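Structures for review follow.
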Structure P
Amino acid sequence: MFETFVSKPALEVIIFSPSCRMARLFFVRHGEAAHNPLIVRGKAEKNEELLRQGRSIRDPRLTEQGRAQATHLRESLLKDGIKFDLLVTSPMFRAVETSILAFTGVCDTFMLHPYLVETAEPRLGAPQRGHSTAELLEAFPQLRQWDLSQMKEGGSDANWVLGSEIELCGPAYHSPTPIEERLEPLATWLKSLPHERVVVVGHSMVFDKLLGRAMGNCELVEHVI
């Protein structure tokens with residue numbers, strides 16, 4: 001049996017199928033970031049200069065609109081008394097900002113996981129290239145209280161590496177593994193988490209492949225994977 005419901009326009013929760021397993025998984029796309037309006041407008045207008053501008057921004061932060069979206073999501077969650085045991089987020093600035101603004105006081109534990117980032121394609125890669133763990137800690141002091149154990153920058157099992165210079169972006173951090181090769185391990189890991197309610201903050205390209213749906217900025221859905 002399949003079930004769908006909408007609680008409020010600002011807080012859409014879609015349940016695709018009931019499940020008896022322990023963890024309930026919720027997914028949130030980050031709020032609007034600096035590259036998003038440039039790329040959306042560039043595609044609509046077929047304007048290569050706007051596309052280039054958007055694709056040249058390394059690890060963009062949230063826009064004012066994006067911060068407002070994340071804040072509004074938090075207000076909706078608090079109003080409805082919705083809580084989460086664990087939040088897992090991409091280490092990109094826009095996802096971390098969204099996590100802090102939308103889930104402070106709503107979630108008990110926060111964790112970074114590089115499997116949630118998009119693939120840093122050479123032509124599109126600047127917004128998908130991020131910062132080292134040390135740089136993240138400097139930018140967001142709150143991360144000192146987070147679980148960073150999944151961030152592995154060195155060794156044979158490194159999953160967050162300093163990539164070489166690509167078009168529109170100098171050396172910066174990214175996942176060395178394409179999205180397609182990360183999806184199954186990511187889904188298996190998420191389903192194995194010993195928590196009742198888990199929220200995952202990430203990116204449209206990842207959720208499009210993992211969930212099979214396009215997501216708006218700060219849209220919240222519950223999905224069985």
Structure Q
Amino acid sequence: MTAGLAHEINNPVAGLQNCIRRIKNDPSNVEQNIKYIRMMEAAVEKVENVVSNLLNFTRRENTDFAKLPIKEIVENSLLLVSHRLEKLKISITRNFPTELPNIRGNKNQLEQVILNLLINSLDSIEEKCISDPACEKRIILNAARKDNYVILYIQDTGKGIPENIKDKIFDPFFTTKQPGKGTGLGLSVVYKIIESHIGKIQIDSNEGIGTTVKISIPVYK
């Protein structure tokens with residue numbers, strides 16, 4: 001984790017140092033300096049995001065649990081990515097039984113979980129379709145009760161996860177995304193939240209075909 005954190009911070013810091021050096025070399029070049037100042041602002045924002053995500057990951061809070069409908073949690077999260085769904089023309093299929101029981105959880109944290117997973121699916125589909133314009137663009141959401149859990153499946157037709165990194169996907173700061181696309185804290189935060197809910201998460205993926213995430217959250221009693 002320490003090495004990943006150092007990498008995420010050192011890269012933008014190196015960029016800042018380079019911009020400062022170039023501005024010092026030619027301080028009267030206004031056009032050039034405006035460009036470098038914008039680059040510096042982006043680098044500072046990158047460091048701020050890393051620190052913010054790290055604090056969210058390490059923060060230990062008293063979690064308030066309540067009776068929640070899983071469908072409402074999912075719909076609220078979908079609303080936050082609706083603009084990207086429309087832009088990328090990704091279809092959403094929902095399969096929720098009418099008599100699905102409520103779950104026991106924290107609304108904000110579970111919405112963060114679903115949002116992170118949806119963003120991963122969107123990114124994966126988008127990246128796959130760059131090299132394959134005819135690719136299928138679809139996310140399927142299924143829910144069901146099994147014993148004392150409500151199970152939520154999030155299935156996508158994205159690029160999938162390579163076999164050689166599947167055992168690393170929950171590691172803090174591990175990411176396959178391009179620079180600027182994420183700090184790699186998404187799935188580690190997801191895992192931590194699900195664990196705090198006495199739940200389970202499982203990810204099955206086939207490279208080039210897609211990924212299915214299975215989340216199990218206890219039924220509210």
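Just so it is clear, none of the values below were taken in a lab; they were calculated from the coordinates. This is a predicted model, so every value here is computed, not measured. Cβ atoms are built from the backbone, for glycine too; each structure is taken alone.
Out of P, Q, choose the structure whose coordinates give distance in nm of label points 7 Å out along Cα→Cβ at positions 55 and 87 equal to 2.7 when calculated. Walk me through the numbers on the way to the answer.
Values: P: 3.2; Q: 2.7.
Label of the source structure: Q.
When helix-only ellipticity at 222 nm (-39500 (n - 2.57) for each DSSP H run of 4 or more, over all residues; to 500) is calculated, the result is -16500; to which of the structures P, Q does this value belong?
Q
A further question follows. Could you tell me which structure in P, Q was used to calculate volume of the Cα convex hull per residue in Å³ as 128?
Values: P: 128; Q: 152.
Matching structure: P.
Moving on to the next point. To test your reading of the models, identify which of P, Q gives 2.6 for distance in nm of label points 7 Å out along Cα→Cβ at positions 103 and 119 when calculated.
The structure behind it is P.
Looking at relative contact order in percent (Cα under 8 Å, 6 or more apart), point out which structure of P, Q has the largest value.
P
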